[in-house]
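The structures come next, written out as structure tokens.
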Structure I
């Protein structure tokens, strides 16, 4: 009789996504971002001016068309779509690392490895921002019921900070917003740089981004705190700070990607 040997199924090797980086490594990414900003600074400054101009025009449009009451959700939404807007900055950092010269035209008309998937990811992030804004409307309805909504930034501010119910809604809304912010940060932190750098689909890139963020939580929390702090500082300056902080953060994000999203 012949015996047939049964081979045990081969289990796929577990991929270790933990890079073992301390939280202080986030400051190294920031320094590298500043270094890239100071190399051929004209291109980065011009890019920052463009982002500032688009932001100002958007806010002006909100006030001009009577949508100023959604100013706060719109500013929060900027954090969602920011990684897509920064793709030209990733491109400059990539060119500098390869010893090539960067130009503003090359930063605007980027030749990405997965261009179509970047557009798709941008659309998904825009949808996430709209869902976030819809959640804000639902939270308002849960707290104030059928009470008429008075549009305008002034009434909204008085309602939020001048009434106990408004303060309670502000707390709950901030917690829900934090969940949206954490999710959007996790799926976009490395997905856009990855789509620029590799041929990969959007869902794979977003999934890898979330896994990498989760497995490197201390340093990514530190990086997220830096991003939030500089964005708030830009708001204090009337968005003028975006001209410098946005390019520096964009360049720094590329270095974060190269440090963590290594080829598995």
Structure II
């Protein structure tokens, strides 16, 4: 009897581009892809931090370098993805400005939409342009559990993350025949430097722990494996969907 073989999670010989990969979840994604054998490019506005992240990956035995990138500049996105020609794109760039809907300013709306929706759209389209020409690839958007539920003081944020889910489904339909897969990973609150203040607030931490069904909060490592799965051949039949890393938050 010949047994079926588990598809590989390895990414040897492939190029990966991680937008917003200099810290937090993005850095974890870059490290995971490099550990699996991909040559990783980290694109971030803070080039110094991105260079330190790339150096840390190289020190760990991976292949990585950094480039400056403001994801809200469409021309810069187009140039970066044309130059680096990724087989895997992970978009971890994001912005949150939480406030009650009636107190939300137009400037806040425009800023969050520019990063979370417009940049996500053009990162995906420019990556897909090259992937289609090369015979396929994987696009992973770091979404949020808030793309599937609502949240107090999060009207803009929820709107943008719901939008990413919609564009992901449409893109998956458009590009499937070209073997370009498009998916989202949707974490709950993850312990990072950016969420440190939230977890330090007893009331907010109690709210999070009350929603998460598992007896702990999420760490960056919880997201890394999900992203690697979607980037790899192990997810060769997975497109147009989401993978919730929410500890059961959205289960009810």
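Remarks
- Of the structures I, II, the one that 16.4 was derived from, the read-out being mean count of other Cβ atoms within 10 Å over residues 38-45: I
- Looking across I, II, the calculation of semi-axes √(5λ) of the Cα gyration tensor in Å that yields 27, 21, 19 traces back to II.
- Structure (I, II) behind the derived value -13000 of helix-only ellipticity at 222 nm (-39500 (n - 2.57) for each DSSP H run of 4 or more, over all residues; to 500): II
- Once relative contact order in percent (Cα under 8 Å, 6 or more apart) is evaluated on every structure in I, II, the highest one turns out to be I.
Just so you know, all these numbers are worked out from the coordinates, no wet-lab data involved. These numbers come from a predicted model, not from an experiment. Cβ atoms are built from the backbone, for glycine too; each structure is taken alone.
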